[in-house]
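Novice: The next part holds the structures, each set out as structure tokens.
Here, each number is a calculation from the coordinates, and none is a lab measurement. Keep in mind that what you see is a predicted model, and the values were worked out from it rather than measured. Cβ atoms are built from the backbone, for glycine too; each structure is taken alone.
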Structure I
Amino acid sequence: MYKLIREQVLPLSRSEVFPFFSDPYNLELLTPPWLSFKILSVSTPTVEVGTEIDYRLKVHGVPMRWRSLIERFVPEEEFVDLQVKGPYSFWRHHHRFEEVEGGTLVRDTVDYGLPFGPLGRAAHALLARRDLERIFDFRQEALRNHLLER
């Protein structure tokens, strides 16, 4: 199992930041174009406990499908999505929103695992960790740009 943690402070209140995450289609805005990410279906109009989101993407040119389930949702505080179907042996993404001096701390904690034992460990060392770091770098910049330039 691996863990990725990213934090950023946005100079906005939680009530200004959180609604962006309640619209599942905004995930497309936070995903780098090189992943060719596209939402295929969403089971509910807004994110809530039980929402399932199906999407497709390409990782290093390889097309794949992914399904996420929202397993926890507390408005303006946190939500958790769990990979139900996808490339990881395990993926749990905890999104946390905390009021701090100067705005809202947005914290992403991803616990994940790769399949295929030693091959998965090698893939993590050679590609997966770096790929995830690049994706979350993009995500932070896109979130800041979208919320502060509207």
Structure II
Amino acid sequence: MEQKEVALSVSKAILNGEWEKLSGILADDFTYTGDGMHFNKQQYIEFMQGMKNAFSNMKMEFTHVISEGDLVSIRFITTCKHTGNFMGAPATNHNLEIGGIFMRKIQGEKVVQEWQTTDLLGTMSQMGFGTLLAYSIFNVLLKPKK
């Protein structure tokens, strides 16, 4: 399988709720660093399950996919509806458009590392002030354990 396809298969497994498939794509020592968070493989899968449960009608467009060496960089735009609790923020039922970039390191047919940045301020602004406040409290005062 081509590296670009391996990198995109992570997002496709998440979109489809295929958690066993996702686990098989990620290396056992997989690490994630993004938006102030650091996860191992299991924490990443659990975080993505929570995200998938909080946002319905989730679709992703991959506008740019660039591969160099063992790295694949992907610019994405996600559209969804915020219908569940996420990171301390209650559902707003707002439709969202979320942009960001992730870079995935591929070894063989496994993803071993991911770095991500998301337009969190833009996302929280779409969700409303209460969401921004809840997110701030969750991430600053109740900083998730690394």
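Novice: A value of 0.40 was computed for FRET efficiency 1/(1 + (r/R0)^6) of positions 16 and 88 (r between Cβ atoms, R0 = 25 Å, to 0.05); which of I, II is the source structure?
Specialist: Computing FRET efficiency 1/(1 + (r/R0)^6) of positions 16 and 88 (r between Cβ atoms, R0 = 25 Å, to 0.05) on every structure in I, II gives 0.40 only for II.
Novice: Now, a different point. Quick one: percent of Cα pairs over 16 Å apart, for residues 8-63 alone came out at 42 when computed from one of I, II, so which one is it?
Specialist: This figure was derived from II.
Novice: One of I, II was used to calculate helix-only ellipticity at 222 nm (-39500 (n - 2.57) for each DSSP H run of 4 or more, over all residues; to 500), giving -7500; which?
Specialist: Derived from I, not from the others.
Novice: Given a computed value of 12.1 for Kirkwood radius over Cα pairs in Å, for residues 56-95 alone, which structure among I, II does it belong to?
Specialist: II
Novice: Comparing structures I, II by FRET efficiency 1/(1 + (r/R0)^6) of positions 112 and 128 (r between Cβ atoms, R0 = 35 Å, to 0.05), which one has the largest value?
Specialist: I
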